[in-house]
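Take a look at these structures.
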Structure I
Amino acid sequence: MVEVTCKLSGLEKSFGRNHVLRGIDMELRAGEVTALMGANGAGKSTLVKVLCGYHFADAGDITLCGAPYEPADAADAIFKGVVTVHQSIDDGVIPDLDVATNLTLDRLTEPGAGLFVNDRNLRRQARKVAEGMGLTMDVRTRVADLDVADRQMIAIARAMARAPKLLILDEPTSSLSASEAERLFALIDRLRAEGVAILYISHRMSDIRRVADRIVSMRDGAISGLFETDPLDYVGAVNAMLGHQMTEVDIDPVHGGKAILEISDLRLFDDSPLINLSAREGEVIAVTGLLGSGTTQLAEVIFGLAAPAEGAMRLDGSPYSPSGASDAVTRGVFMSPKDRAVNAVVADFDIANNMTLPFLKAFSRFSFLSERAQRQAASDMIDRIGVVCQSDRDGISTLSGGNQQKVIIGRWLLKASRVLLLDEPFQGVDIGARRDIGQYIRQSAAGRTTLVFVAEIDEALEIADRIIVLNEAEIAGEYINSNVDLNSLVADVSGPGRPPANGTGPDQAQTQVMAG
């Protein structure tokens, strides 16, 4: 009989009239990974916040290792053995402190730790934690100076140092490369063998296939499916999450009109190969590749956030070399960046102000903002792109992650552009919201060229007319999105002699297309 580490019985939670959790019954077992799937707004985040002490349940019971579990706050939850690595990376680290202090911070604040810190001893302890995660950076490095993937790994390493009874991982691979994700999976395997109960929240079927012992699907605040019979029914789990059968995405590739953006003999780095690319009017191009392949760098070069080592660009036949983001926007080149919490969302603004932020001049007359015009434009976009909210005056932070993403993408669809760059537009977004976003991007594609930068193959196949693969800052392959040879596509993404992204081989890629 498998030991139940955490048991939830009849859990209820409401915010005003919004009934968010509806009688949740769930067992999280020692030495098992329970994958939790649910559309944005299904209640996953609220459930996690109840477990880690941010919210109190209105009704129901939770037991941890057989004893009643009612954490007073997040610190109390951690003390009792429930540790969460949140999707927002900087919730798990303190960017202004160095790696060593981040990894040992909990020990420094323990009772009896003393007022004075032995720096040498602290770094030695930190190196031990880092080595256990396979981290090789200098522990004296400030976390803010690390890239997104390394910050994520530091947050996870810090969680591991707390020796959790229940470990909650919320989209942990969203910023990790294939090798870093595999390192995390190996660590999960080790923790599972040691008897840790793990709740793993992800939208990536490749992740779930790699780690899950069982799958719990949520919909509208309730458990809509439990799948624990080997082999796991991944398609059934997605159906239970969505509330309807999955439909194949049927792309009729658009070949596009005249070239809008032309890239000639461009090098992203001093020693990287040349990139030549033509993006045509009405065309949606997915640019895919592993983390570090150059996808984000290419987007930043086009948007004027970085300069290429060499090469030239043309926009509508004229030389194009933007001096910065504002220059790019003036020329009709718009970009929705990845990591919305850091680069896009203004937490203190409501939906309308977030959505219209770059175009306030368009809603102004003689330096006076026409709030009526601003809010009408935002309300129209909310309806078109399917943001689930009460009104455009709702705070952006009250929305689920997928609806926040719709707001940020809607921001750059408010006004006509010539080039629309979308860097990881589906990051942390469930399958239903992903399809809403993808359908609207395709429906509105006329009059511009759209480049969508994604790491996941199934996301590229869902949205693109043409797929371009980058590998080590070089175009490794190009495909019209019709009867794509997935074996070839996966091989191009992975590169010669490299493992496929997130453990995704050809067979897994086939299932990703079906399940995504």
Structure II
Amino acid sequence: MWASILISTLLVVLLHTAWRFLNWVWIKPRKLEKLLRKQGFKGNSYRFLFGDAREAAKLYEEAYSKPIGITDDVTLRAFPLAIKTIRTYGEKSFMWVGPIPVCFVMDLDAIKIILNKFYAFQKSFKASNPIFKRLVGGLIVYEGEQWSRNRKKLNPAFHMEKLKEIVATMHTQATEILDEWSSTIPKDGSSHVVDVYPYFKHFTGCVVSYALFSSTPTPLVKRTFNIISELTHISNQSQPFSIPGEQYLPIEKYRRANEIEDELTATFTRMAEERLAQRRAGERKLEPDLFDLVVDEVEEVDIKDKKGRAAAMYELIQQCKLFYVAGHESTANLIAWTTVMLAHHQDWQTRIREEVFRVLGDRDITGDDLSSLKTLTMFIHEVMRLYPPAIELSRVVEEETTVGDITFPKGAMVMMPIILLHRNTRIWGDDASEFKPERFSEGVLKAANGRAAFIPFGWGLRTCIGANLSVIEAKVFTALFLRQFSFELAPTYSHTPTVAILLQPQYGIPLILRKL
């Protein structure tokens, strides 16, 4: 009797699991495809389980097989499948990420509506592969009251006047790097080639460490940065979707991801406990830093509530990883593309250098100097337009929602490609694909012909909280760099923008440096 019951139960479970898998992999995708095509959307027909994954892999392999010219269209490397889909089917089109249809939204008014409907269109991280989910958390994935409460708590740390206080630290860290480069240049004044890209990561890592922990990176913090970077690399090598349950299989990438996650949990837990102990002992005399603000969440939970405390510690770890990825990698890449463009556009390099000497002379840079570096600001804005820190925004449709004349069905995704929006000739003019910093001479709104279309860090209330910090870091390092060196791209430089969550140089940035 018990054997019969057990067998019956197992059969029910197996049938239920099989039905859920069939629905996920075939029935639901076909239903969503039918609903989208009824509204005039066009795209490839759904292919079992993998959707457009195989075609995407082939297109990326082809795009990454050779470098491009600096003036060539970078979107062909950043979004080859999206570009092919839009060129084949038009702007009202969709592609497949596994069994999920992704609809392109190119209209600026529709984008604003979608980004304001927080509950209907939610962050797409839960539809991502399990390894990528480990990299994102905290403020960037919160919704509703949880987001509002955390954003309000963290906002003071990112006010402009507060950020200006970190400029002295930025100056010190940048100067150390520039002095190291200077020491490698022959005394006869001849040029020297340096791959500057790794140094940008060191610089932004030091700034993030100071913002988080009020100190430059310790060996433990450096180790933490390195393994988060490794986790980023593993995530980038994974499929953009995952087969349910595959993360529990003995696959090497998941094994290593689990090891990194365990180490990060142990490290940040120890850091948090040490900070809490310092507070209780009255040893914490400095002004609260970002780590204090996230540790507050742990301290507010009763120490006897082990489950609640574990949940608070998990959120602390996710917040710290977010600060690393957003504040370290994205800013390093902003400085990287600014440097590449300055090396290529020698006239702008000369022009901005003259401004730097006029504003700073030989003295240290301060927070109050930033607003006077107007030409540099224009240049960085144009870099962010063509090489935005956030190259796209994606949302999962949580409930059927009508935007304009389109009804997006629940279960689909929408993608708003910032990198394409920033090249839209209807907004930016016929020269939208050209690098022209002067378009920002009268401000961001004027450059976009009166439209709020410049969104390198997102849009509206959900704009990246660290946007100002990132731009300040780029201004400080670039200004000091220009004051000490002239530079050009080395013959070995290969222009190979590559998407590794963020848009970054694939093979570094070797520069020919000449000391001024």
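Suppose relative contact order in percent (Cα under 8 Å, 6 or more apart) works out to 16; of I, II, which structure was it derived from?
Values: I: 16; II: 23.
This value belongs to structure I.
State the single structure among I, II that was used to calculate helix-only ellipticity at 222 nm (-39500 (n - 2.57) for each DSSP H run of 4 or more, over all residues; to 500), giving -16500.
Label of the originating structure: II.
Thinking only about mean count of other Cβ atoms within 10 Å over residues 287-294, which of I, II has the largest value?
On the way: I: 23.9; II: 18.4.
Going through I, II one by one, mean count of other Cβ atoms within 10 Å over residues 287-294 is largest in I.
Read the figures in this text as sums done on the coordinates, not as results from a lab. Since we're looking at a predicted model, the values are computed, not measured. Cβ atoms are built from the backbone, for glycine too; each structure is taken alone.
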